[in-house]
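Before anything else, here is the set of structures, which you'll find just below.
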Structure 1
Amino acid sequence: MSVKLIAVLHCNLDAEETFEQELKKLVEASIHDPGCLSYELYQYNGERCRYVIIEEWQDEQSLKQHQEAVHYKHFTRVSPVLLAKPAKIKSLARLF
């Protein structure tokens, strides 16, 4: 069964441009990771510093490999100083 995650991210006002560039690099690389079924980036309407990533992976192993990838590790290294608060990441279970 596939694994679906949602990540809610809120960056600092003065970091918006840099944060968005880092998010785009993450998404562009992640969609090519083995087992990636989807990796979509959204921005809240009317709230420029709030973003959502919705990602789906073929299985837990694919997700683990993604989390070991250079681009993922880079993002997790640079994002904390750009975020207004820690990211909220939730795993989702499909009901039907």
Structure 2
Amino acid sequence: MKKFYHHLTTFKYLYFLILFVVWMLFFDQNNIFNQLKLKTNLRSIEHQRDFYQSEIHKNQRLIEDFQTDTAFMERFGREKYLLKKDNEVIYLIVKEE
């Protein structure tokens, strides 16, 4: 028994350090599993942010083209929304796959 107490008092800092590390890794509110989950969530949100920033940039270029170029506006309307003039007929050719 005396040996046990002697061993315990000799390595008390090591035991405390091991106990602290185990507590921080598994039992604390910010344990390793929560940190990994938060990191993957953060990466996902950053990818979404990058996607939306690129979409904003694309839309800003479209707005600028609409405001400055009437030919672009007409071409966009014809291609995207199949708009036509009153005296025109549009034929759509659909390729079968």
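Nothing in this text is a laboratory measurement; each read-out follows from the coordinates by a stated rule. All values reported here derive from a predicted model rather than from experimental measurement. Cβ atoms are built from the backbone, for glycine too; each structure is taken alone.
Hey, Kirkwood radius over Cα pairs in Å, for residues 19-66 alone derived from one of 1, 2 reads 11.4; which structure? Intermediate values should be presented prior to the final figure.
Values: 1: 11.4; 2: 13.5.
Answer for the origin of the read-out: 1.
Using FRET efficiency 1/(1 + (r/R0)^6) of positions 3 and 75 (r between Cβ atoms, R0 = 41 Å, to 0.05) as the calculated read-out, with 1.00 as its value, let me know the right label among 1, 2. Could you put the intermediate results ahead of the total?
Working: 1: 1.00; 2: 0.00.
Only one of 1, 2 returns 1.00 for FRET efficiency 1/(1 + (r/R0)^6) of positions 3 and 75 (r between Cβ atoms, R0 = 41 Å, to 0.05), namely 1.
Here distance in nm of label points 7 Å out along Cα→Cβ at positions 27 and 59 has been calculated and equals 2.9, so which of 1, 2 was it run on?
Values: 1: 2.9; 2: 5.0.
Structure of origin is 1.
A further question follows. Suppose you compute helix-only ellipticity at 222 nm (-39500 (n - 2.57) for each DSSP H run of 4 or more, over all residues; to 500) for every structure in 1, 2: which one lands on -10500?
Working: 1: -10500; 2: -24000.
It was calculated from structure 1.
Matching task: 201 is the computed value of volume of the Cα convex hull per residue in Å³. Pick the structure from 1, 2. Before the final figure, lay out each step's value.
Numbers: 1: 95; 2: 201.
The value was obtained from structure 2.
Can you say which of 1, 2 returns 1.00 when FRET efficiency 1/(1 + (r/R0)^6) of positions 51 and 83 (r between Cβ atoms, R0 = 25 Å, to 0.05) is computed? Can you show the working numbers first?
Values: 1: 1.00; 2: 0.30.
It traces back to 1.
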